[in-house]
Structure 1
Amino acid sequence: MHMIVTTPTGDSAFTNHAYCSPSDLHTFAVPQSDRCYATVGDSYVLSVSPQEGIESGHIALNATQQRQAGVSTGDRISVIRFIPPEEHFNLELLKIEIELLGKRTKTRQVDAVFLDELLRNKYKNQVMMAGQKVSFKSDGGREYVFTVHRAAVEGQEKSDSDLERGMISSGTYFIFETSKGSNGLKILNQRKIFTQNELNLQKLGIGGLNTEFESIFRRAFASRVLPHHVVNKLGIKHVKGMLLYGPPGTGKTLVARQIGKILNGKEPKIVNGPEVLDCYVGESEKNVRELFADAEHDQIVHGDESDLHVIIFDEIDAICKKRSGSSRDSSRIHDNIVNTLLTKMDGVEPLNNILIIGLTNRKELLDEALLRPGRLEVQIQIGLPDKKGRLQILQIHTNKIKESSYLAPDVNLRELATRTENYSGAELEGVVRSAVSFAFNRQLSLDDLKKPVDEENIKVTMDDFRRALQEIRPTCGASAEELERCRLNGIVNCGDRHRHAYDRAMLLVEQVKSSEGSPLVKCLLEGPSGSGKSALAATVGIHSRFPFVNIISAESMIGLHDERAKCVHLENVFEEAYKSQLSIIILDDIERLLEFIPIGPRFSTMIYQTLWGLLKRFPPKGNKLLVIGTTSEFEFLDSMHFCKTFSYTYNVPTLTREDAKKVLEQLNIFAEEDISAAADALNDMPIQKLYTLIETAAQCAKPIYSGKKKLNITDFYNCLRDVGR
């Protein structure tokens, strides 16, 4: 314990140092360093310096330090050596509130750049913590006191430590504030772009988008945090626009709205794209100009000190389509809207106080001029959340349920995050709503709707979430049910040749998973119609456990009447696959996708060229894609050199006698003495036709498949003549 004495000289009172006897200094020295630190009163850390005239066992503190420690001169206090951590201790941000001491009648203006330089030089390498008060004096002799409100350490989450404490370095960013009782003090030349001190995405209701938000902050907002004179010295321009694009329900609108809320500027203007359009000539362009009127007036009046104006265009693709140059009225209106928007964002007299946020599900529809630097130059893809992101989203939407004690202890959010691959944020919210509805339903009685609800017994259980997952299905990718429809009769062992095709396809799955040099792998399954190619491809998709599996078939294109629409559909499926780290696309019956007709022959050149280009295009860096094609017209595809686009080709043959015998033994529908005779009749038959034949001959399928009754061989032969080959 050390006895407290008053700091000896006037200048020493404004250094924020504690002073001790030269003979005691070694007790506070940091090993292998010339610095000395001490924890005073088990709370804040001070730098320690020697001072002649102070007795051993005494520690000198100024009045501010004594008040904060709750002690007075003559009291005893614990003073222990403090050794700073080697990593993650430099302060990234220090938010302080400054108060001018003494009486003043006029407002005093202090330059933020001057304060930044003064405090950095005076207190560099000192340790600061939230709640600490420090007295300092400016060059003009004026006395101030500042209070630390936020001390953010580099590379450290706020929850990593109970104390917000770190060391001031050359890279520390200062934010200055004044209190209501700051005695007429005003801070100039500091840009405060955010209304909040930290961006806690989960508090904002945003989950799974940490990486995207970091990119948005770095590219769009970092320059706006800097003082104007620093921006001018660097010769940089602020980002004026960003584009958020991705599948529906992933949180684009939510992100844009929350950005508008946390920015310290005017109330954001949210515009739905179609609302800009007007039936009268010139009115659509006028509507666009009026959106910028407030920002223009603000910049004229306040210049660089103008507030930030945020304009959010939802469904921007509705008004900013690619300019066609057509003379039609509708096309000319859209062209004029694009021209007006470009002029306002990056024209002769550009605005520096605007931020345009465009939202779209169809980035490819936008005019390319909008995406150039100076316009919507920051383009952030808001894709489907990964497992960690899905967990964050589920935590956000179940937070109130948990706080209200309505969430049952058996609910495992990590398991739910694992089981919800391909779910968007909106779909996860729907899962939570559905689970809650099941819990409510247990408390309701259809016989007596006025019966009071027992609030104490409302519990949302894990079983409610499992039922909700059956009710809410993801729209992205093929569902398990869709894949199972490709193999309605399940999968049986059809012999070594079928097994070889399956094993080689699964080997390609492992290659896509593990190899860094194979971002795009393509294989073709060819064989007679009904030989099991689609079922085999679907089985590979199911067994791969890839997060994204989708099937493109002629059935999926029903309703698309022209070739261009079908090409757009093909491209959209591939674009969806590019958003997942591991994806499989199954091109089922390629000849039907190409609209092949043997008479002629005839096929769609446009679809052919689109598929060719898509099969040659690599997915984005970090993502991998396996394409599995199936065809019954190998010679046709080979004659067009289409087979060359696939790296591997595997034959899926018809059944031999031995293969058919294996299948019949597994199905267990014939008497043992009839299996060989039936297999002889099935040589060179496709597996699909075999199932059709058995279904026709069975008549009473349930007793036969259950083993209670065997199929009559005579009935089987009669059906075989009717079915043919």
Structure 2
Amino acid sequence: MDAGTIEKTNKYLKMMFGPEARFREGQLEAISSVLDKGGKHLVIQKTGWGKSVVYFILTRILRDQGKGPTMLISPLLALMRNQIINAQKLGLVARSINSSNKDDWDSVVNEIKMNRVDLLLVAPERLSNEMFLTEVLPHMKGIGLFVVDEVHCVSDWGHDFRPDYRRIRNIIQKTFSNVPVLGTTATANDRVIKDIEEQFGSDVRTLRGPLARKGLKLQNIVLGSVAERLAWLAQNVPSLPGSGVIYCLTRKDVFRVSEWLKMKGIDSEHYWGGAIPGDDGGDKSEELELRLLNNRIKVLVTTSALGMGYDKPDLGFVIHYQAPGSAISYYQQVGRAGRAVPESYGILLHGREEEKILDFFMNESFPAVEESLAILDHLHSVPETTLGELQKSLNLKHNRLEKALKHLEIDGFISKNRSQYTRTIKPWKYDSDRIDTVKTVRREERKRLKDYIYSPDCLMKFITSELDDPNPSDCGICRNCRGELLAEHPPKELIHEALEFLSQDYEIIDPRKMWPGGLSLSMGANGKMSSRLPVSEIVEQGRALCSLEDAGWGPSVMRHISENTPVDDDILEACGFLIIDKWYPEPFPEWITIVPSAGRGRLLTDFATRLSEVLGIPFINSLRIAGPRQQMAELQNSAQKVMKSIDSWELIATVPRKPVLLIDDFTDSKWTFTITGRMLKRASVPFVYPFALGVKKEAG
């Protein structure tokens, strides 16, 4: 790199960070190597080092030289929005193509065709999108740089492997074979690095730096119960410096933690990968990201959707409400804290429910051999099919079916044209050895994280050693190096308050408004069959006392359901309190009925009878089972549930034409409420309010 280019790099760095800015060790080397040598580069540097600085400045210089735009593969929407803000500091015209901005795609494509875009950010899922492959990719062949951010996602061994990242190998080798390629990550150990280098192809130059983070104080606290962890958060979050992030494994926990903190007077909001409705009905995700960025909120409670690469230099703390799946994943997330402040905190709270949640995530990662075989057998009998048709034919969960189709397509066993899937001539073989090996590695990683939680040694040294840092050393500031940082045992009165909160942590049951894809079971206004339920046949929003998987009422309710025994008085009282004091639907129900059950009729009849006394309205048995039926729990996706149960019930006699409370013991997919409620609506019942003792995670 000549003197003039070095001068430019320093000028651009100061544009981004001010006149006193200096390159960190390794940044200028990475920029110089890509400019001088081209080819393929892999940069592994600690969180907060500034990997984005490298590809932003490279983009600016390459555009100055008349080269094409940079194409950047980025895995998270929050990260994309964050990167666009930072790219603008260099005057770069940055655009993105992702699932949240479909209305902008046409204008972005036109800007690309006119060479007005300097940096195009693309979600990995777009790499299989027909519009992207036919309209965008052909115009990107003249790009100046191809960047794969969070490149560990390419590898099966990576802590956050994404199937769509596997498409990158072909793009590098076929479409961008003569384009400089840069992969960046903070979380790749030796095994992952070797895998990435093999996928990138020959002659990969790997630039690697030390991974320890200065000023980040780590502490692990074992608090098994949900109530203890909620109490700890209420006790400690207000006194932590600046704004921060709390990570949870599930959306349910994200919402619960945020609501608890709000109740305790802490400025908190919930955040996850999908849309988050605001007061105006629009998505407020971007608003929440900016509030955190500008310190206008104390804490954002989130899933890993606000994990990789999100850049807030002054983030004061990161708390894990539950442990993630590996020490490497933990380093990625806790590394959001303290990038440009002298002191920050990374606190890991360890709870009992983590193993069950992480087992579920691991088992969902790969399709089972039976699932892949069922799809291929179906495609052998028909020339082509759609996702909706597969759901009607195969008893597979919706998300499992989508995952299996994606793996089969990426591996070349099937092809997709618009919505149609067809079988290719490639012989199929289920790679059970690879999948079993990956799962074994995942289990070992979880064991190592548990070793980290209980380790008496330096916590930063432990994590950086897991990432194969060549020179790990004691940090001198973690819990194990210097003693207790934050109190580890919350006061009993706060724990009791958290238990009271959990006992009132009810669930909302939103009504279904559409039949599953491929099923048209309602008559539309135009006289044609439609997949949309008429408004007159849609039940009202309902309630459930609890989630069966969670603390609070969950374990007690689950025991009564399993044993088909009458619920305890305290559960009955809690249901009455929820319906009358917390919910009070208007107009209020004037009678109660139940969804008949072949296996749990005793529980339901007893509960409805006693609840009718609490509410002061009659219980009328208005529905019965119409012949043999397959249990809903045995059916794995929505199409199967509807097709095999829509005729499973019938009305016993004329029913009161008054608002009704429709009771079931639990709900998962909500199709039972949808179908039985529709029958009551068709019988001129004006308002049907679903109520369940509990909800289970939806099966499909």
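Key figures
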| item | result |
| --- | --- |
| P(r) over Cα pairs in 20 Å bins from 0, in percent from the coordinates reads 13, 31, 31, 17, 7, 1; which among 1, 2 | 1 |
| When distance in nm of label points 7 Å out along Cα→Cβ at positions 98 and 466 is computed for each of 1, 2, the largest belongs to | 1 |
| Label whose coordinates, when semi-axes √(5λ) of the Cα gyration tensor in Å, for residues 218-393 alone is calculated, return 25, 23, 14 (choices 1, 2) | 1 |
| Among 1, 2, structure where distance in nm of label points 7 Å out along Cα→Cβ at positions 186 and 650 as derived comes to 6.4 | 2 |
| Label whose coordinates, when FRET efficiency 1/(1 + (r/R0)^6) of positions 74 and 258 (r between Cβ atoms, R0 = 35 Å, to 0.05) is calculated, return 0.05 (choices 1, 2) | 1 |
| Structure (1, 2) behind the derived value 2.9 of distance in nm of label points 7 Å out along Cα→Cβ at positions 386 and 634 | 2 |
| Answer label among 1, 2 for the case where distance in nm of label points 7 Å out along Cα→Cβ at positions 266 and 378, calculated from the coordinates, equals 4.5 | 2 |
| Origin of the value 0.35, where FRET efficiency 1/(1 + (r/R0)^6) of positions 90 and 626 (r between Cβ atoms, R0 = 41 Å, to 0.05) was derived from one of 1, 2 | 1 |
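Read-outs throughout are calculated quantities, based only on the coordinates presented, and are distinct from any laboratory measurement. All values reported here derive from a predicted model rather than from experimental measurement. Cβ atoms are built from the backbone, for glycine too; each structure is taken alone.
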